[in-house]
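Below, each structure is written out as structure tokens.
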Structure I
Amino acid sequence: MSFKFNTEQKIYEIGTAKIGGQPGENPTFLIGSIFWLGQKMVQDANKGIFDEKAAEHIINTMQTQSDITGVKFALDIVGTTEVAFEKYVDFVPKHTDAPLMLDAMSPRTRMAAANLAKKMGLTDRCIYNSIYKGVTDAELANLKESGITMSIVLADDPKDTSLEGKMNVIVEALALAEKGGITKPLVDTAIPAFEPDMGISVRAIPIMKEKYGHPVGLGSGNVVTTMGWVKANIAKEFRKGTVCSTNTIMQMAGANWLMIGPAEQAEWVFPAVAVTDTYIASAAADLGTRPLEETHPIYKAFM
């Protein structure tokens, strides 16, 4: 890992969180998913029917871990229909001030979610997921009209998964993001789904940061849980360690933000990330870098 980049490292704010900067300036920003398809508390994904007490408990646990560690977070709201999004986006802001990620596989549902966020006056708290090669002009126009200014921007070309492919496609993706009114891009080096082949995505983190200075990260939440070898050989209660190591490896490569998968993992992922942030800040101090906020994990560790 390079503990100091030559390129100016941009810092983007959303809510009370600051994302980006030189290693050691800001803690790693975590994004945990809620209402994901298959989550036990979701009783009907299409109608948005869920166990409100269970959802509140998950949100409160995320907030508690954030308070303890100093690591800021967002909730990745996963919705399959406009009806579901309306219920989820109405519920979550009543229980937390954290930023909200609007996450849907369908472009039509993403567009509806962005419109809903605008209608509810939540655009300044929202992260769009996502902009990528192939996104339509209609979706970009809708996004710009919504007023959302922060989005995940994917360095993903299914036809060329090499490092060169990622470096080429991000140029196009960033241009599309700008067209959609995005002024705070979060570059995602894009780990392949359901594959252990993450090496190129990890290598791309410091290279993207050096070239563009934007906050860089990726979604590593499902990498370990979908590995056949892990499923076959590691008991469920011991897989937590592999999940933690997956995230901390990304931090040491320079990641500013991470999608950690299910928000239920907060109790073990937040402490692991905070400890790693502490080590990074300690190492960066030798190069003259200091944390920008007194809530940084290093101050929690040495209080």
Structure II
Amino acid sequence: MTVLKFDWNPLTGIDITGNFKLHFYSLMWLSAFVIGLYLMKRIYKKENIKLEYLDSLFIYTVLATMIGARIGHVLFYQSELISEDFFSIFLPFSFKDGIEFTGFQGLASHGATLGIIIGMYLYRKKYTYKSLMWIFDRMVIPVTVGAGLIRFGNFINSEIVGKITDSAFGVRFVQNYYNRYEIIKLTGIQKTQEAYNAVTETSQFKPLLEAIPHRHPAQLYEAICYFLMFPLFYYLYNKTKKGHQEGFMFGLFFVLLWTVRFFVEFIKEAQVEGREDWVFNSLNTGQILSIPFIIVGLYFMFGYKNSTKA
């Protein structure tokens, strides 16, 4: 069965001026924060919480997410940057071989999670209108959508790809297999996007396409699972008592999200190109990091006892 197999060679952004390009991946991040703010606004209105608290919550969340995701990637996956290109950790430039604008190439979801936890702790110390767990239990609702959008952004970028497969779900990631310099050299077409399009649309270059293996669209598997989590959490919050049991939603979120991540990792390629990412010959870094989050989630679902009134 090959009906679901397809070639993925998308436009990844819009050229604005010079080398500056508006990437759709960046728009996915922006959409995640905007949708999150909208959903939290609805929750705050429903529970008669002053909307003025949301401005600071939004700022804390954005900063905590981005800083945590970046530092997490460096610590968990690319620690060599600390000694080889330290300032690229905090700036969207590479200084290793001259100054080159790269954007922030490397954001880790485990780091983002830890960053949000720390950020919300600091936020709660300043704004005490509700408990920290009250905030967490409601924040997980929009985070499910945000996580799905960001993984879809990874799919647009042809990054975090899956392993080679003969299954019906295989995708040929054209831009992942041929970088922009290689594809221009092979086709003789100077404009990058036109060169990529020629590989998929011109019979002259079909052998280049046929040499690309089909891979699992691991990003889509994750994105779909996260999007499906949203109606579940929205239903629990609006229609059940469990949705207001302090700690339950937060714990369930950890269990579901990190369980999905744990199993999808089995069909993913290593996160950092050219580096072996497997631990104990069976589990990779992402899986090892997911296990503690799952355990913490189970604790908040079944062992956590309310110590503060929301």
Structure III
Amino acid sequence: MKDIVQLNDLHKKYGNFTAVDGLSLQVKEGDVYGFLGPNGAGKSTTIRMMLSLIAPTSGEVRIFDKSLVTSREEIMRNVGCIIEKPDFYLYMSAVKNLQLFARMNGVNPSSKEVNELFDLVGLAGRQNDLVRTYSHGMKQRLGIAQTLIHSPKLIVLDEPTTGLDPKGIIDLRNLILRLKNEFGKTIILSSHILSEIELIADSMVIINKGKAVAQGRVSELLSNQDLIVTFELNDTVAAERIIQETVWHGKLRVSGSGELKLQISKEEISEVVKLFVQHGILVNSATYKRTLEDYFLKLTANN
């Protein structure tokens, strides 16, 4: 697969403050690309540079193998985006908003095409309603329709799940997957929720203070990570003593208050449980999270 987006040593400074610090990444055609980082990490600044809304201090943005500096108009004709939240004329109907946006982008879709777009985003039957009657989730769906009206090859979504309830998040997730799988769109999805990115992204980058701290294929990043497994036990003192006499003695992370935590692989969980049971220790539960998630949460906590 070829690269759709290339950021090469991108920097953005505001006076003495560095918002983006030497960021390089590649987004492959047909991927959902997760763009992760805590608030203030530089995600929105980077996206604005990718969309030519602000100029980088140094570095290069290439999209569709063309420089954003020399081919901006050609590139932007094939890009759709939602930055933070979509804006509409609330006193107009959804379909009128969409038709107006289409004209602004130099396209004139047929009524059939517009109706198909409303059906795709789950707003069939509501296109003639005034946007002021729409819920937040419906406005997000209409925003997706807005990004698709000119049939872009690349879609950029900046924190699209903000303010959505659990059902709205699931619906948006399914829509993103459909855009990728059925329509072959390349999607850059900015978020601060690792678990959501894990469900739908092919590749991802985690940035902190404007720098990439982890990036690659999601399956490889997560498969290379051990788990932090929390065992709820009736006797953590005895359990810790047993662990200290095994190959897992260096994997103990914390013990106390009825819990013992080990950094081990998923395959080792059943072996540890079996060991505890053999020594008469009651295992009430065993839950886990990935060390990558733990690392990301630490980044979030530091900002």
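Each reported figure results from applying straightforward, stated rules to the coordinates on display, with no laboratory input. Everything quoted here is computed from the prediction, not taken from an experiment. Cβ atoms are built from the backbone, for glycine too; each structure is taken alone.
Tabulated results
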item	result
Highest-scoring label, criterion being distance in nm of label points 7 Å out along Cα→Cβ at positions 51 and 83, among I, II, III	II
Value 2.7, calculated as distance in nm of label points 7 Å out along Cα→Cβ at positions 99 and 267, assigned to which of I, II, III	I
Of the structures I, II, III, the one that 9.3 was derived from, the read-out being mean projected area of the Cα convex hull in nm², for residues 179-282 alone	III
Distance in nm of label points 7 Å out along Cα→Cβ at positions 11 and 59 - structure with the largest value, from I, II, III	II
Entry that produces -10000 once helix-only ellipticity at 222 nm (-39500 (n - 2.57) for each DSSP H run of 4 or more, over all residues; to 500) is calculated, selected from I, II, III	III
